[in-house]
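Dropping the structures in below, format is structure tokens.
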Structure I
Amino acid sequence: MPPLLQLSKISKAFGVVQALSDVNFEIAEGEVVGLIGENGAGKSTLMNILGGVHDPSSGKILINDERVHIQDAKKAEQLGISFVHQELNLLDNIDIAGNIFLGREPRRFGCIDQARLHDMASPLLETLGLHLDPRTSVSELTNGQKQLVEIAKALSMDARLLILDEPTSSLAIQETETLLALIEKLQSQGIATIFISHRLSEIQTVADRVVALRDGENAGILEKAEISRDRMISMMIGRDLSDVYPENNANIGQVALSVDRLSTLRWPSGNATFEIREGEILGMAGLVGSGRSELVQAIFGVDPSPSGSVAVAGKALRMGRVNDAIAQDVFLAPEDRKTSGLILEMTIRENMTLNSMSRFSRRSRIDFKTERVRSAEWLSEYGVKAPNPEHAVGDLSGGNQQKVVLAKWMTLSPKVMIFDEPTRGIDMGARHEIYQAIVRLAESGCAILMISSDMEELLGMSHRIAVMSEGVLTGFIEKGQFSEQAIMNLAVAPKERASA
């Protein structure tokens, strides 16, 4: 088919940094192209050029063989290009319908026609399997639901080309399957889709072709019959990475964390009972809104719990007290690293040592020399790619920011470490390094609770998998019985089912 879009020899420099060098890319009507590459490979820069965020330093863009200049997002929209960014771009203080049609609201007598606005939003939400009242405030939604609202917003613009940047990073199995089915439906309508994801199994499922970038340059193309996980990894990182999930030789010890009939503010009638032993990695699965994040926030003390109890090595943990959890060496690496895990205006050093300042304080004065030395060592130990510890953490890629979050907690020798989506939006090379760090932590005797919406990650990293549904822990899956189907059966289990 003739290309709908052609990018020819696109280059982009930011000062002395060359982000893209002579990149070529094309996509036909109704085609789905998977765009892959490690963080920093140039994917986002290339798509931001298409979305009107950046002007290319050189090269040309053609749509239906006609050269175009995409000077801003409005021009991209006029050309039929709709971009769903990885970072959510919604207003929390207005409702779902208002966000979907922001700036394009239907009007009557000079005022927004609220009834028509909500009527227009409802079928879009139904298409995505998002069974919510369009009058619901966005502030009440989970991250996964917000992601689907972003996609609904893009679909409302009658796009000819849809750019999806990590669209499933906040979605669980059922929501992901709905989205992939939707892409096939759009494909049959002639809508082209650029699908950017670090979840290679999804790329393999949905893509007609795969284009890889590495260090701002074209690294290869795979046609449909050539697409495989190993070939995609090799193109992205320039080497084989056959053992993505490292061997875990941890010795399973005594019970480190006990959770007894715990409920949460969102699910006050919920019920979660489980134990994690020293050296064990307990994976936790569930659909978006199943109560996983709320549960670990209750364990860590971020939110109070209406009922239930938690004990660390047999010692009761005072609920709703983060300081008490930290005092008992229970730590949480949160899902949203930018707002809850890091202070973006601070340096890497300041973020890494923020929770351990007592180590660097003598007589109420900070020993900056020791702090700098240790943060430099941690920079190397955790593979953070940055010039030095004084580099602003906000300027790092997502993968490197996540490594800083992990280092901040893992250097404190935790007894219990909770990871909420530890590799969300992170490339395969960085994932591998994070997996290695998690396994080393387990082998040191730490008990680990790992929430993930990535089924392959759960199956590859866990000793056991616990599954949540509407605030209830519906059951466990042992290593020998691992399968996506087994997880789904428990994820959609009735709410009243008791914890195993």
Structure II
Amino acid sequence: MIPFGLRLCAALMTAVMAVSLGPCPQVLAAKKKFAPEAASYTSYELVTFDGGTIKLGVDGTSFVVDTEAASIFEITLCTADDNNIVRRFKRQSGRFSIDFDGYLNRGRLYYVMVSYQIGSAVVTQDDNYIFLGDDGQIHFYKSPTYDFNVERCTELRDDEQSLKELLQPQNDIESDDPLIIEYSRQICADAENDWEKVYHIYTYIISNMAYDNTQADKENKMVYQDGAICLMRRGIAVCEGFGNVFTALCRAQGIPATVEFGVGLGSYDEMMAENLTEDETPDHAWAACYVGGKWRFVDPSYDSGRAYEGKSWDKGKIVEGEASYNYYLQPLETFSYRHKICDADTVHGYERSGSCGKDATFTISRDGTLTIYGSGTIQMPYGVNGFSKIVFAPDSNITCIGKKCFFDCDLITEVILPDTVKEIGQEAFNSCEDLEYIYFPEGLERIGQEAFDVCDELAYVRIPDSVKRLGSWAFDDCPRLYISLPSKYKGYDAKYQTKPMHTEFR
């Protein structure tokens, strides 16, 4: 078993690093028929390192570029399903249009690589997807995740209180630690404004940190540590670690930032899938930062030029590659092609209410409190996890915490289950990485498989005598845990990857 923190983007990173997010050969063999939906927008803006804007648009059969922020453009038209180059165009100034008439076939998706120069730096951004419509005009392709992502991004608020909250330290984002502050000071020493600070931080990460293929691909006998301090020292991380380091360094420099979780789309078929908005376990992480009066998206693990390969975490080598800025400060229009946003790791709650079971409902308040009402089994809706505290209403009669109910709810630190709960389902609290304590009531009867796997901050639990079934790997990968169990459960951890720190049998 690979803990959640190690599973993040393990499979898709191979495709990313091989052909700059192009499709894998095995995917191309089974590619699906293109069924386009035109975006409602006809233009959007890219942001340069210094806050300048490059407006990209479509007009009739032409692709339009309008900017004073860059020059010396190379526009490359490519087929999306096999990455073949159709035609290259070069322009010196930043205001021009290129007629693609005669180069596009209906029923096929294309992308436009836009390379430009700012000073001596050359930047390439290639997630500009277009197609030729039945009306004979070019349209931007609307990602199936776009509307879904727009809704999810309402969690990224820009009011004064929320921005202040996203300057505070969190678990694995130690932005107030003297070491992180010193790192950020050195990295941003020559920066004169927030744009330059973010650019220096991103450049440092993608140039100096390596994506940890060993941890992502191997079933190592250790829990992956993804705190920003640890990873800054080691310089090797999986995608969540890249996001944590970026966020911690930004916050240390007074720039609001947050880690985001979701699904990474590493191939043509994944990007074109019709079920992209259905329930899906997050497998990737990145970050967002507030600069220039807007939230903007970055994915440093996709842009990293280095990879760590080897047999174990301490027996490997770094393979050098070329870093890029393809996923730097992207607008949501282009970011959605390769990312499905499930949630942001924000401190504040996103007010909402709804059903969480046949006879149960929930509310989430601004301060991040989740209140459960009703009876029976609870199952939180997909992607609803922006809360830090769980409260059960006094008159509730909740008997079961359903399968994956609180999966990857990173902000929860403490849970007191009511006396009515008889069962905790499979993976119910899996990957709740901030969870330090949970109270099990007398009368609890069943704890499901992997129920608390990868709760790496969990410090103490007492398994009641009433528990009749303890699922496999229920407390695997909990390295700080002191656990007290009835003596009948001796050998419970025989197949664990990482056993609890201490086990007490009664």
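The table for this structure:
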{"item": "Which entry (I, II) yields the derived value 4.9 for distance in nm of label points 7 Å out along Cα→Cβ at positions 42 and 298", "result": "I"}
{"item": "Given 20.1 for mean count of other Cβ atoms within 10 Å over residues 394-401, calculated: source structure among I, II", "result": "I"}
{"item": "Computed 7.8 for distance in nm of label points 7 Å out along Cα→Cβ at positions 66 and 490 - originating structure among I, II", "result": "II"}
{"item": "Structure from which 1.4 was derived, distance in nm of label points 7 Å out along Cα→Cβ at positions 202 and 434, options I, II", "result": "I"}
{"item": "Structure with the greatest value (metric distance in nm of label points 7 Å out along Cα→Cβ at positions 274 and 378, set I, II)", "result": "II"}
{"item": "With helix-only ellipticity at 222 nm (-39500 (n - 2.57) for each DSSP H run of 4 or more, over all residues; to 500) derived as -5000, matching label from I, II", "result": "II"}
{"item": "Identity of the structure behind 11 (criterion: relative contact order in percent (Cα under 8 Å, 6 or more apart), calculated), options I, II", "result": "II"}
{"item": "For FRET efficiency 1/(1 + (r/R0)^6) of positions 362 and 450 (r between Cβ atoms, R0 = 25 Å, to 0.05) computed as 0.10, the structure of I, II it came from", "result": "I"}
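Laboratory data are not the source of any read-out in this text; all were calculated from the coordinates shown. Keep in mind that this is a model prediction, so the values were computed, not measured. Cβ atoms are built from the backbone, for glycine too; each structure is taken alone.
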